[in-house]
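Each structure below is given as structure tokens.
Values quoted throughout were computed directly from the atomic coordinates according to the rules given, and no laboratory measurement underlies them. Keep in mind it's a predicted model, so treat the numbers as computed, not measured. Cβ atoms are built from the backbone, for glycine too; each structure is taken alone.
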Structure P
Amino acid sequence: MHTNQVWRLIPLLEADGNVQMAIDRWLLEQHYSGKHPPTLRFYTWSPPAISLGYHQRQYPEHWQHLTWQGQKLDLVRRPTGGRAVLHQGDLTYAVVTSGLTGSRLQVYEKICEFLIQGWRSLGVELHYGTEGRGYIHNPNCFGTATSADLVLPDSTKLIGSAQLRRGGVILQHGSIRLKPDAELFDQVFGAESFTTLQLPQNLSVENMIAALVAAASNCFDMQIELKPLSPSEWEEILAKPISEAGSQVI
């Protein structure tokens with residue numbers, strides 16, 4: 001008889017970008033070494049941050065001096081690829097799992113299915129973007145939509161994701177744009193990159209997460225165990241120098 005796999009759900013967590021990336025990296029390492037089940041989590045970045053793709057070496061110098069509402073923006077390097085993402089007014093998801101077969105894009109689509117189903121249950125239809133000619137020259141992840149992105153019916157990009165594989169284990173995380181600040185976006189990427197999102201009014205983050213978790217349970221045929229990070233897990237995660245964490249790759 002088929003039994004559902006149990007996945008861990010880590011409750012919504014707010015922390016700075018280096019800590020969030022250290023957690024994602026730790027979850028990948030733990031699952032790879034067989035010590036930890038597949039995991040789903042959602043998180044926000046405080047202070048707001050720009051995350052750079054692992055291989056992204058060039059970015060505007062002024063990004064190091066940006067502030068928003070009196071807070072200096074963090075500049076953080078992800079363990080995953082892709083280009084710069086502004087994390088302000090967004091919600092980030094992360095999936096760590098294994099046993100998925102196929103090309104990178106096929107695996108991406110298998111994981112993204114829960115995002116499509118979850119948003120559909122909230123009355124929002126998403127589809128995969130199409131790669132535009134401006135992709136190569138655009139440092140802004142949300143400036144163009146590729147076939148590895150999810151866009152609204154008007155082609156506005158809602159979710160941009162990135163992946164890291166280690167053996168058969170995959171970390172995929174992505175930013176869901178909810179209420180980006182137009183002025184800050186302009187400072188980072190230029191006004192022409194900003195598009196207003198048409199999302200349902202009064203949609204709480206809690207309802208959004210609940211819908212996405214329900215969709216994930218269905219898509220991954222799994223049961224959820226809600227389990228916050230324990231003090232000993234926090235110790236392990238933070239044991240690696242955070243300054244290094246931003247530049248390490250597994």
Structure Q
Amino acid sequence: MKRIHLFEFEDQKWFPSFLRKFVTDFLQFLSNKAKVYQPVIPEINQTLQKLNSATIIDLGSGSGGGLIWLAKQLKQQNSDLQIVLTDLYPNKTAYANVAKQFSYFTYYENPVNGMNVTKSLKGFRTMFLSFHHFKPNQAITILQNAVDENQPIGIFEIQDRSLPSIIAMLLSPISVLLTTPFIKPFSLLRLFFTYLIPIIPIVVLWDGVVSSLRTYSVDEMQDLIQKVTNSNHFHWEIEKKKAKSGFVIYTIGIPKKQNPL
């Protein structure tokens with residue numbers, strides 16, 4: 001199936017910030033409960049060990065995503081782990097809550113664009129469930145920025161353009177309806193826009209299907225990297241890693257000549 005780049009509500013500047021927060025809160029809750037990034041824990045640990053650094057600069061963090069559960073696992077082998085949450089639309093309330101609970105989380109208050117990352121943010125750049133938001137020319141710019149700044153990068157997606165993935169997204173409103181009462185912090189407004197005026201389930205449904213249609217395949221990621229100037233200055237690993245609970249399509253790029261992070 002050819003990649004189709006339709007719009008997602010979350011990307012739109014006009015989309016109300018409180019609704020974007022409710023949607024990202026759901027994605028965070030589900031990602032952590034389902035442990036969706038479990039298959040790539042070894043790859044992330046190996047990358048941090050190769051870099052001799054345990055600083056992660058997470059781009060497009062939403063509300064923290066599946067990083068809360070994942071970080072606990074990474075912490076077991078990386079005692080000095082530090083994760084900086086960033087986003088073009090930073091959810092400061094959610095970030096502050098995560099940082100309050102876990103000392104190894106901090107956050108950057110100002111907007112951060114993955115195509116031109118703030119130079120003071122040094123570390124292993126990660127993008128969990130966010131790279132598909134970018135068109136090919138933008139995706140190349142994200143990779144180019146990492147190469148130009150000699151900063152390692154890891155991209156992780158948990159959906160693709162297959163029929164099973166799209167069907168799972170079509171069923172996602174059921175997950176929203178079942179999990180909403182358990183998402184913290186509790187919000188009557190969240191309940192209102194889930195059950196009475198079901199904007200959140202509709203947005204999750206649409207954005208979920210579009211995310212599948214937007215996701216780059218392994219071959220497409222390889223093609224994008226070929227278009228990056230000096231991409232041969234990095235070691236690249238691109239794979240679709242399957243597990244019992246699903247799969248993760250990941251791309252990890254590490255500089256061949258490393259600067260201190």
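When you work out relative contact order in percent (Cα under 8 Å, 6 or more apart) for each of the structures P, Q, which one comes out largest?
That would be structure P.
Once mean count of other Cβ atoms within 10 Å over residues 40-47 is calculated for every structure in P, Q, which label goes with the largest value?
Numbers: P: 20.5; Q: 17.6.
Largest one: structure P.
Still on this model: With FRET efficiency 1/(1 + (r/R0)^6) of positions 104 and 168 (r between Cβ atoms, R0 = 35 Å, to 0.05) as the yardstick, tell me which of P, Q scores highest.
That would be structure P.
By the measure distance in nm of label points 7 Å out along Cα→Cβ at positions 152 and 240, tell me the structure among P, Q with the highest figure.
Structure P comes out on top.
Something else: Thinking only about distance in nm of label points 7 Å out along Cα→Cβ at positions 24 and 56, which of P, Q has the largest value?
Q
A further question on this structure: Using mean count of other Cβ atoms within 10 Å over residues 32-39 as the calculated read-out, with 15.1 as its value, let me know the right label among P, Q.
P
I would also like to ask the following. Have a look at P, Q and say which one yields -8500 for helix-only ellipticity at 222 nm (-39500 (n - 2.57) for each DSSP H run of 4 or more, over all residues; to 500), as calculated. Write out the running numbers ahead of the final one.
Numbers: P: -8500; Q: -12000.
It was calculated from structure P.
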